[in-house]
1. If distance in nm of label points 7 Å out along Cα→Cβ at positions 40 and 192 computes to 2.8, which of I, II did it come from?
2. Could you figure out which one of I, II the value 62, 37, 33 for Cα extents along the principal axes in Å was computed from?
3. When FRET efficiency 1/(1 + (r/R0)^6) of positions 160 and 224 (r between Cβ atoms, R0 = 30 Å, to 0.05) is computed for each of I, II, which one produces 0.95?
4. If distance in nm of label points 7 Å out along Cα→Cβ at positions 200 and 216 comes out at 1.3 when worked out from the coordinates, which of I, II was used?
5. As an exercise: relative contact order in percent (Cα under 8 Å, 6 or more apart), calculated from one structure in I, II, equals 26. Which structure is it?
6. Quick check: 17.8 is what I get for mean count of other Cβ atoms within 10 Å over residues 64-71, calculated from one of I, II. Which structure matches?
7. Determine which structure produced the value 15.9 for Kirkwood radius over Cα pairs in Å, for residues 128-255 alone, calculated from the coordinates; the candidates are I, II.
8. Name the one structure among I, II that distance in nm of label points 7 Å out along Cα→Cβ at positions 152 and 176 of 3.7 was derived from.
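All of the numbers you see were taken from the coordinates with simple rules; none came from a lab. Everything numeric here is computed off the predicted structure, so don't read it as measured data. Cβ atoms are built from the backbone, for glycine too; each structure is taken alone.
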Structure I
Amino acid sequence: MFSQNLHTHTTFDDGQNTMEEMVLAAKAAGLRSIGFSVHTPMPFPSCWTIEKERLPDYFAEAQRLKENYSGSIEIYCGAEWDTHSVIAPTGFDYVIGSVHHIAAGQELPCVDHNTLETARAIRTYFHGDADEMAEAYFRQYIELAKVDEVGIVGHFDLLTKFDEERQFFDASSPRYLAAARAAIDALIAAGKIFEINTGAISRGYRTTPYPSRTLLAEIRARGGKITVSADAHRAEDVAFGFEQATALARDLGFTELWQFDGKGFVPQQLGG
């Protein structure tokens, strides 16, 4: 089993457990390292991000845990930084870059809310054209590729979270695929690592990880790098679905998973 999870959330944002509870769960699950990836502040009030004023407390608690558990598990203090965040992605051990909102004029419709909001966004902001929404979404990942601090690409096709049965998006559509491929090419050229994210499975929204098998095959064909994460919002999910994710990676022909060693990302052989 892959022994690191860098995508976790705690009571500092929208997670259900404290940072220490997540550390203890990671140890119990046999992980050798865990990273916290707090949702960074957005330009509007939000229940799922950390308040800017609490960031010093977040850093302090991470440092306390690093010292307390030194020698038993490696602990890293990261961020899940959104393209619309109001803070710079600096000062963290590592950064996951994600897109939760799509710029639509002066509005920022959410792709991570529910089925009704996805339908409303397509109808209201993208002329009822799901491909147009997908094109706008993936364009933001092209911009994310330009952010040097970002090391990991978060849930690359999150816009399909509530659409596994393709009620809205046709992932085989030429326009959808062209938009996704353009973003993949930009991200790979910038050296970014794509996560195989099992979070929506543990929360009951999907039966397969992000990105889809089709997009993972595109990433593989283009020589992209991958890692595995649980996007855990509960202690019991800290290593959820790692076997499924690594089996998928092997099946698609990936031979390495990339992990953070405290200084940068290094490859780890993906065993058969």
Structure II
Amino acid sequence: MKGKKLEFLIVDPQNDFCDPNGALYVPGAVEDSKRLAETIKRLRNKISHISVTLDTHRLVDIAHPIFWVDSKGRHPEPFTLITRDDLKKGLWRTTVPDHMERAVRYVDELAKNDRYVLCIWPPHCLIGSWGHCVTKPVYDALLEWENNFSLVDYTLKGLNMWTEHYSALKADVEDPEDPSTGLNEKLIRRLREADIIAISGQALSHCVANSVRDLADNAADEDIRKLVLLIDTTSSVKGFEKLGEGFVRKMTARGMQVCRSDEFGRDL
């Protein structure tokens, strides 16, 4: 691997996911973040580029409780799933009546693209909040790398209130009026230019999984083999562990590599 162009794709390493006081803490993320930070520092002079995505929301979001009410005007609890059948039965309606038609179309599109059922999450990664910030161990490691006179490439995702945006590459349902929800061609180009891309971040079951799938679906087989998941620097949302396991199983079958962080890059 000597002389290879090494890049990192770090998905959503933010306080709300990585800190036990975060709004959507992912069990295991504290230690994941420490191991990731140690890896960045150890390979500091060998990393050519780092891309970091930041989950970025407003309080008003189609996947937050405020957006929906039941027949008694109560908002759904976090982790409630809302399906097409639920809407047909009148179990949920939008808080703002004028939003209902578009919200129904959105839930229909989610069913068609076979990603996830609409899940109501605790409000998280609200722009400008503590929870939106990069967790300190990772942030310190990124700053140390930038001291090489390098620039971390930060990408915001999720500001469009009409769609979930798990993937670093595109929203779950693209909004034709919002280019930020479309395919991120810049990240695709980086994949093609790199020799090795280390993948990390939170959460394995959702944002990491969708980011890697979208990278793979827009890449040749030889590009998929460039992807190395640092398996001990990412964890699944509690209750969704099987999604993370299924993702790893399917993507390794397509050529993605898996490696422990303390073993990664030893031969660079």
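1. II
2. II
3. I
4. It traces back to I.
5. Answer for the origin of the read-out: II.
6. II
7. This value belongs to structure II.
8. II
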